[in-house]
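These notes open a run of structures that come right after.
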Structure 1
Amino acid sequence: MIPLDIFADPVCPWCLIGKAELDRALESRPSHPFQIAWHPFRLNPQMPRGGMDRIEYLHAKLGPRAEEASRAVAQRAAALGLVLNPSPVEPDTTDAHRLMHWAGLEGAQTRVMSGLLRAHWQEARDIGDVTELARIAAAAGMDADLVARLLASDADRAEVAARERHARERGITSVPTFILANQHVVSGAQPASLWQQVIDELAGAPN
């Protein structure tokens, strides 16, 4: 197996799109060699714990470009058959990344990331809310009661922060960022055709 490390934040629209494109490629190449692991990277590390109004946040961050950026995301999503119904809340994703950390211990990371992305971008749910996170965990096969108890504590908060800090020290500045085989960096929401080409080239490479 070849490690494919993905640095992502579920509130990043390009992470939603990038995962959808990668999923298409993997579905078309079921014998792909990738062993996927997800890693924390908060787009908004200074976000208040209770989050912010999404529209206010976007206008504060992007100014007059906010509507244009949203249209670009919606068009790319629509081309993939994704209907967007984003949460009205721009959340702090620290707890979501803690959940992803625990999901990694149970082999449930991709299921949980799928749930987080769908909840935030398509179901208008607040993934900064611990009740929502416990529901997402349960849907991915995790113990919701245990997750709720962990979220009520500070368990692994420092671990997640350290992992994110390490990513930034490695030079990662945006998401999604993919690192293939610990050496090749692919940034941004790449089309399925690129991943198909990578898989085909790896399949044809001499051992």
Structure 2
Amino acid sequence: MIRVLLVEDQALVRTGFRMVVDSQPDMRVVGEAGDGAAGIAEAARLTPDVIVMDVRMPRLDGIEATRQILAASDSIAAKVLVLTTYDLDDYAVAAVRAGASGFLLKDAPPEVFLTAIRTVHAGDAVLAASTTRRLLDRLAPPVDPVAQRLVATLTERERAVLRVMARGQSNAEIAVELRVGEGTVKTHVRHILTKLGVRDRVQAVIAAHEAGLVRAGGS
């Protein structure tokens, strides 16, 4: 059972999200919050698996709430799915920097919303291939020596997986491109996350760009 916390300032929107989530046999809403500050408190109290986080809220926005929740040792296992009104607005970019596992447009169909929750819970990223490239165009940092040293610990095959991952490809797509089994890709991804010391695929891709393994607009 995937335990979901909804952090959204519009009560009607929260109600709609709750109805969609609670209609599924493998997930349920365990709590709601109407602003970022309340979201932090509820995350600490409920320790949910996935937090659906709006970005524009009173008292405390979703960016700072995401940062504080993921920095808390008692809720580090939680995954944050950021909701945004506009594709790749500055808030969504900042939220990914804060550690969110991806973001989704508020007008996404219910089935896409549900798939996103399951995907984030599984440790994957919720970013389409085109969105990933445009996101990294916005995030593109200068080469970081620390990230370079971490990427240098990867095997040649792990670096190959990371390069393809940086294009927003799923495990199944990576398996096809590299001509290996999907289970093998999952193992490589797990090793990559561990060696880079990151939470999920989004952060791994950012690290790849920071290390210069891939650059915005390229591969």
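What follows is calculated from the coordinates using simple rules that are stated; it is not laboratory data. Treat the numbers as computed from the prediction; the structure is a model and nothing was measured.
Given a value of 48, 35, 32 for Cα extents along the principal axes in Å, point me to the structure among 1, 2 it was derived from. Matching structure: 2. Please state which of the structures 1, 2 yields 33 when relative contact order in percent (Cα under 8 Å, 6 or more apart) is computed from it. Matching structure: 1.
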